[in-house]
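Take a look at these structures.
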Structure 1
Amino acid sequence: MNHKNLYFSVLALAAALVVPMVTDASHLNLVILVLLAAQTGVAWNIVGGYAGQVSLGHAAFYGLGAYASTLLLLKFGVNPWIGMLAGGLVAALLSLAFGWSCFRLKGHYFAMATIAVAELVQIFFTEWDYAGAAVGLYVPMDRQGWLWVNFPTKQPYYWIALALLALTLAANAWIERSFLGYYFRAIKDEPDAARSIGVNIARYKQVALSVSAFFTALGGSLYAQKELYIDPGSVLSTALSIKMALVSILGGVGTLFGPVVGSVVLTSIEEFTRILFGGTGRGTDTIIYAGLIIVIAVFYPSGVMGWFNNWTRRRREARQPASDAAAQRPAVAQAPAGEAS
């Protein structure tokens, strides 16, 4: 981790420790939503940012995590922590079929194929009576506490969401510095060159998708436990998939903290428009999203973090010539007092 990321991590951790002490329940709920969106954005960034495979169907993995943990709890009494891991594994397994069907395509064809697969998953759960069909499922509140991830207040959900985000960021940081990160970036930037040196492109695309799906499903499981209700529209919608991508694109794809920054911006806009316009303003947040993405695409293609990195580099370069000139200025030689004429 470079010095800039380390500084940002320390600052973010300090802010995270203070937040529960200075916010009420409604504001804390907004912060939890920001953390959940950031976590899924960071998970999406593994395949969309590092490997360059723009998936617009990640809601399928998110919904699988939510439904797997909830069904295991309702039907078999399985602890939600175990259900969360099971949901991640189920999503990783589904990603094999997801990748097999979609990685044969490239560019916008791949993105459209991911939308189609996610829509099929949503239709399946909408028609599946065992999983509540279109009515959805309620998470029972008869057992509360950390063991069952069920609390009467928001604060415990905040700490769990923060820990899950930190875990996902740690996984991304490890991937960045490992051989996987180099392979993913090679696949994204120079696939032909990567193939020529023996990188199995299909295999490592699949690895990126499976890891991304696993962490996305963990986020979906936590969402189900927090909201105590899920249905196909809330955890399997295309709008949710697009938001995961937008969070990373706005903040900066392929950067460690870009999705976190993007989540703060987009979730705040989403909640602000909901409060300001209510039901009459439905879709206003999407219009603002679109405007932001157009601005980013035209003026700052590398996102907010890319703009920030360029700004700090320009400031550093502006200071450098002055310091170099001062260092190279010849010293004025002074003659000894006895030799003065």
Structure 2
Amino acid sequence: MFTARSAFSTIGRRAFSVSAQQNSKVTVLGAAGGIGQPLSLLLKLNTRVSDLALYDIRGAPGVAADISHVNTASKVTGYDPAPEKLKAALEGADIVLIPAGVPRKPGMSRGDLFKTNASIVRDLAKAAAQHAPNAKLLIISNPVNSTVPICAEVFKSKRVYNPKRLFGVTTLDVVRASKFISEVKGTDPANEEVIVVGGHSGVTIVPLLSQSNHPSIDGAVRDALVKRIQFGGDEVVAAKSGAGSATLSMAFAGSRMADSLLRASQGETGIFEPAFVESPLYKEDGCDFFSSKIELGPEGVKEIHPVGKVSPYEEGLIEIALKDLAEDIKKGQEFVKSNP
């Protein structure tokens, strides 16, 4: 399992490695924001990245200049907000990450967030469909349950949609779950793995504690743990007193997902990550997309694993999640049809 400990020990080794570097271009759209800056820094530390392209509506060249001083071999270029610059940032990209948009603030619902971020993600998806149609697209901008379907509809309209290459980044949910369960049980989070399925907001997030190292967790302790995993973002928003959201932990999660895809694309096997992708698991419930355990391969999605055996309690959580998730997905799909 990829953990925080292994991430930073790996980064330390990579930063001063003299081994041959893989050639991969990674583009970050929204690179000067709260998620974009630490995400860009973590990608600069990854020696699988040879070309790092940073784009934003303001500040990307400055971010690029700053992290270009980090002593790893990758080239970093910052792009100003102009159509030809966006094109240059995207062309030839192997992976495109989109953390662009506004963060959630205290009292702001995912619906409120949708009103602003939907248009931003739609427009960036149009550019990606035109200039990097074969890139693996990682959507971080919230609400992921709706922004991923937005990207799918845009790519379909351009006739370049490949469901194996579109991912909603839900990695933070499993990162939180492994950390939070370790706090409950007094264990090392590096040794904890909790599968999280569903979506990426509130009750659509379903941690499968019955499949963890601690299936006996029950009652009030279980309920509190599940709620904390589902609403961990609210905890950060409140702690930052409106000054930001879960930007740093999300940057870590996004960099982990990008690294896993790079490893898989470069021939490494046995790589598994959660992701919100087009999935057959609950299509009959109106959920064209669903997050579950995914095996990654050179093309992106190699295999979508079934949810597996769950407890009656978790069956109830999934039932609740599916209702909200279907509405979120439909909202994203209809947005593009009404606002092409």
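Starting from the value -0.26, -0.54, -0.67, -1.31: which structure in 1, 2 was log10 I(q)/I(0) by the Debye sum over Cα atoms at q = 0.07, 0.10, 0.11, 0.15 Å⁻¹ calculated from? Of the structures listed, the value fits 2. Looking at structures 1, 2, which one was distance in nm of label points 7 Å out along Cα→Cβ at positions 229 and 293 calculated from, given that it came out as 2.9? The read-out was computed on structure 1. Tell me which structure, out of 1, 2, gives -25000 once helix-only ellipticity at 222 nm (-39500 (n - 2.57) for each DSSP H run of 4 or more, over all residues; to 500) is calculated. This figure was derived from 1. Calculated for structures 1, 2, FRET efficiency 1/(1 + (r/R0)^6) of positions 221 and 309 (r between Cβ atoms, R0 = 35 Å, to 0.05) is largest in 2.
Identify the structure, out of 1, 2, from whose coordinates mean count of other Cβ atoms within 10 Å over residues 53-60 was calculated to give 26.8. It must be structure 1, since only it matches. Quick check: 4.3 is what I get for distance in nm of label points 7 Å out along Cα→Cβ at positions 141 and 181, calculated from one of 1, 2. Which structure matches? So the calculation was done on 1.
The maximum of relative contact order in percent (Cα under 8 Å, 6 or more apart) over structures 1, 2, that is, the highest value, falls on 1.
Looking at percent of Cα pairs over 16 Å apart, for residues 93-156 alone over structures 1, 2, structure 1 comes out largest.
Values quoted throughout were computed directly from the atomic coordinates according to the rules given, and no laboratory measurement underlies them. Predicted model only: the values in this text are computed from it and were never measured. Cβ atoms are built from the backbone, for glycine too; each structure is taken alone.
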